[in-house]
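Where a number appears in this text, it was derived from the coordinates with a stated rule and is not lab data. Quantities reported herein were computed from a predicted structural model and do not represent experimental measurements. Cβ atoms are built from the backbone, for glycine too; each structure is taken alone.
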Structure I
Amino acid sequence: MTTKLALISTGVGVVAPIMAIIKEEAPDTEIFNIVDDSIVRTIAANDNIIPPGIIRRLTGYMVSAEELGVDAVLVTCSSISEVVDMARPYVKIPVFKIDEPMADKAVAMGRRIGVAATLATTLEPTKRLIQSQAKKASKDIIIEDELCPGAFELLIGGNPEKHDEIVKDAVLKLLDRSDVVVLAQASMARAVQGLGPFQERVLTSPRLGVMNVVNYLKSSQS
């Protein structure tokens, strides 16, 4: 039986890599994409605080996904993960955060957790999510962070190599003072390939987040 999954994204760049993982892990899944690339700019213009209009809009996207008949929704952007908790009561289908499994794994791996981000809109929500998951696990943690100014603009502007260089430098700095490092955005995952022995201490959200929802879809069919 074919399962249906809706992806809610704030940029087109992350869609293809995430769809590729879904097709690899659950090839029979039918995917619907809802992309709104105005969201991050709107949040940034509001001092990195999600305004009520964005909350209403995202809730509407989740309701629309439910009306499409999907079995689940995956929100692929960490900048809007906190909206998921607000919107869940308005739909009957499960809504997953792509970064929640990454946060859980980071908390399990160490007490000092580094967070790298290329957007200020994502940095603080990711730190809050990790703190929240640590509280649920009754664990005291210390968070270190590194923001990579200009890296995201380089990526969407057609210079991914420079983006990767900036991100990798930030990750290496964090590794010096952290047990584990998480990347706050799915779009950053491409930058940390080939870190050798350091790779196992760097967590990215796409595959962990996809596997979380894929496992749910498979279990719901059994």
Structure II
Amino acid sequence: MKHHVITIRSIGQSVGSAGRCINSGKRFGLDIKMFDAITPSDNPVDMALDLGINVQGFREIYSRYDNCVAAFMSHFTLWSMCLEQKEEFTIFEHDAYIVNEIPEDIPYKEVISLGKPSYGKWNNPKTFGVNPLTSKRYFPGAHAYRIRPRGAEKLIEQAKIYAKPTDVYLHTDTFPLLQEYYPWPVEAKDTFTTIQKTEGCLAKHNYNDAYKII
């Protein structure tokens, strides 16, 4: 089992938030390592096209195009590592904060969300432990999830047909075996975004006048 937090090394706020994520994990016995994020300076669109990924789904009003593709490619790179290394991964975004124990052995199938919804309305799962994805029909933020190699393989292959911002890409219409762990052991403690425009921040639960768009 490996645990990674996606970190933009060139942005101090990202490094600080990722450090907070790592420290929150230590309280529950998790050894989380920083993973260097793909950024717009890495030419993520060309990177995606070279891998045969369809990038048309990233053109939307809520996010900045290159930034959104870069974020997806950070996740995609970790999916590829998970598949190549044949090892289960827990993937965190830099604003993730662990508030409760995450069991080492979770009896899920392929991909399971661990994060409390970070924006919009949601539904509470009906039972403790592993549930079908219930809070939304897509991941309620991609700030915390666990993935097996067979799940990573499916996410990688589907991206060649179409891809979207990571959370809405992980949708039950496309991946019906998506699951969710409840009570949510991870929350998003976000005070800034490197991806969204203002339109994409308005539904965030932590959005306020001090929220930064970097």
If mean projected area of the Cα convex hull in nm², for residues 26-73 alone is calculated for I, II, the one returning 4.1 is structure I
Out of I, II, which structure matches 26 when relative contact order in percent (Cα under 8 Å, 6 or more apart) is calculated? II
Name the one structure among I, II that FRET efficiency 1/(1 + (r/R0)^6) of positions 34 and 66 (r between Cβ atoms, R0 = 25 Å, to 0.05) of 0.70 was derived from. II
If distance in nm of label points 7 Å out along Cα→Cβ at positions 98 and 138 is calculated for I, II, the one returning 2.8 is structure II
Among the shown structures I, II, from which was the value -8500 of helix-only ellipticity at 222 nm (-39500 (n - 2.57) for each DSSP H run of 4 or more, over all residues; to 500) calculated? II
Quick check: 12.0 is what I get for mean count of other Cβ atoms within 10 Å over residues 122-129, calculated from one of I, II. Which structure matches? II
Where does the value 0.65 come from, among I, II, when FRET efficiency 1/(1 + (r/R0)^6) of positions 10 and 170 (r between Cβ atoms, R0 = 30 Å, to 0.05) is the thing being computed? II
log10 I(q)/I(0) by the Debye sum over Cα atoms at q = 0.11 Å⁻¹, for residues 2-129 alone from the coordinates reads -0.45; which among I, II: II
Of the structures I, II, the one that 1, 7, 16, 21, 23, 19, 10, 3, 0 was derived from, the read-out being P(r) over Cα pairs in 5 Å bins from 0, in percent: II
